[in-house]
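Trainee: There are structures below to look over.
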Structure P
Amino acid sequence: MIHVRPARPADLDQIEQLAAAARPLLHSLPADRDTLRDKLALSARTFAGDASAPDDELYSFVLEQSSTGRLLGIASIVAAAGRAEPFYTYRNEVIVHASRELRIHHRVHALTLCHELTGNTQLSGFCISAELSRTEIPALLSRARLLFIANHPERFTEDLFAVLPGVSDEDGRSPFWENVGHKFFGLEFRQAEFLSGGRNKTFIAELMPHHPLYVPLLSEDAQAVMGQLHPQSTLPFSLLAEEGFESDRFVDIFDAGPVMTVKRELCRSIRESHRRGVTIGDAPAFADEADHRLYLVCNASVERFRALALALPQDLPEPLTLDEQAAALLEVEEGDTLRCAALHPDRA
């Protein structure tokens, strides 16, 4: 079986390998050992802490093959993005130019630098082994984070967002960056991404233009990729879209990739999740495929959080009966509480 658990500092070697193999490369999961070590240390402190409100905390989760200890993926939550320094994006706006005398009324698409998402909870660093991309497992990793949020809402904000990679070529060149950021920074795209860390460094504010960028004045190549997704990022995008995330208000300041946002209470896995007690015994046998459904199931712990995908009855009984293997992997005992949500919330 495969389960989700909090990342540990001892996972550094395997996580470094995952980061190096990620395509496209992720700014939130840099293939830099020192940076990853710092992130894992922060995550371990976060899980061990007793937070009563979102702050500068990082929760990193790994997908582990239970029998071998092999790590197959990683995904994170930033409790309050940009709490130390603003988190910048471009906001899509329409600026109206009008002249009554000339009888002209013209609407122009513009991008305005903003830090409206500063302090909101961010889903970041989603990376999974390519061999699993066509299975149900990516949904387990991505959505386990949302059930953790559902269990511990005091640790997170009402507004959630995620930044997805935009269009860049095999050499890491971004048409949007070449037309906009490069002219102000004088840095190559990947170099700027690495230096920016979490997109919240002060040099962004110091060097990026603060006046609106009129989109018709940008090159055709730059305009064509605005809000467009990197071809190899369709999987995390589709998982978030299935949850209710939308991508029409903001674009990333580096590659103009989509920034997806949602209200916490509108996330399907959160809204449609159920709490159930636990009994341990023989798991039910299903005579017909219509009798059961694949559910994401997690325990209620913070530091010892665990999540699995299990076949359960369509109408979840109270309590749920788990076999000994599932109960051991979830680290639950008779009488504990689980949270369950359909692995694919919009599928009957």
Structure Q
Amino acid sequence: MFTWSGDYNWLGDAFNGLHYQQDVYQALKTGAALKAFMESAQPTSAKRILMSQSLGNMVACEAMRQGLSVGKYFMFNAAVASEAVDGTLQNANAAVKSKYVPSDWSDYDSQSWAANWHKWFNNDATDSRGKMGWPNYFSTALARAGTVYNYYSTGDPIFLESDTVPGVTTGVFHWPTLSLSWPFIDFNITAEEGSWQKQETHKGVEPIAGTLLGGWGFNCWYETVGDEPVQMYYTATQANAMVANGSITNSPVFSYGGTQLNNRNASQDDIWLSLAKYVPAISSPIGGMAALGLEDHNLNGTSYRDGWGRQDNVYNQNWLHSDMKDMAFFYVYPLHNELVQKGMMK
């Protein structure tokens, strides 16, 4: 087992879910340590079997991006944007765009978004800004695994997506249900629903599910109109004109103050921090769908369970985010039997 600091909670355990972006930063920072650990534990790359769950897959992918080779890689409920492995999946169609691009930005050329800022500089290997983008960030990672298994769940509430950009409380409250025991009415509050989509779409605009810098916030300044200071920002017309003539590289439209997003000499640590907190992904997570032409397995089916020990008021008998470990072995042993067989661990 390899443990890492993936549960940041400076406000206490009750609030640790509010710092997901910090956990992403920690995951990216940990990749080198995982690489060193596995290479030391098993010198023969073909014999290395790597299994990661949720955001642990960010650690695993970063380790492989840095050169770790493994014989088999098992991804469980992977909290990794699909565009990070296949850049063509970023904003692949109008439906994806409506899910991940706030309406305030819909008239702005996509080249003015923080999500695409890196594209202006990625032809210059000496400019750190060209490395601050999710598309294809892990494009070389999975190629270093002999076989990749993607165990996803279409019933995972964390990866459920609204058709439009969700608000903070979207998916939190559901219709109450009656029960035969006290308090007889269950109000069904599910704070985890849609949290993947929120943590990307709320970057730069609010602190509960997102951050207050970069992302979808606007670069604002004040100008005096009459005798009153008025807050200003680039309109879509102005931004699109700057994209057309290339001057936007001198005038970012998104909120970049207080970040390293416009520092060509930013360190690798700054790049990781920017990706985690300030650069939004615009694609669905690998852990919620069949993706990337991998060997895909939907945990939400019946193949990996023997009955089910939970009837949830909202999600019925869905395979939730951590059920591979949270459900009793009695119910999930078919999955573990398959892993023993595929991983040659018997």
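The numbers here are math on the coordinates, done by the rules we state, and not lab data. Remember, predicted model here, so these are calculated numbers, not experimental data. Cβ atoms are built from the backbone, for glycine too; each structure is taken alone.
Trainee: Out of P, Q, which structure matches 17.0 when mean count of other Cβ atoms within 10 Å over residues 105-112 is calculated? Please list the in-between numbers first.
Mentor: Working: P: 14.4; Q: 17.0.
Clearly, the read-out refers to Q.
Trainee: Among P, Q, considering only relative contact order in percent (Cα under 8 Å, 6 or more apart), which has the greatest calculated value?
Mentor: Numbers: P: 18; Q: 21.
Between P, Q, the highest calculated value is found for Q.
Trainee: Identify the structure, out of P, Q, from whose coordinates volume of the Cα convex hull per residue in Å³ was calculated to give 153. Don't skip to the end; give the middle numbers.
Mentor: Values: P: 153; Q: 169.
Considering all the candidates, the number was obtained from P.
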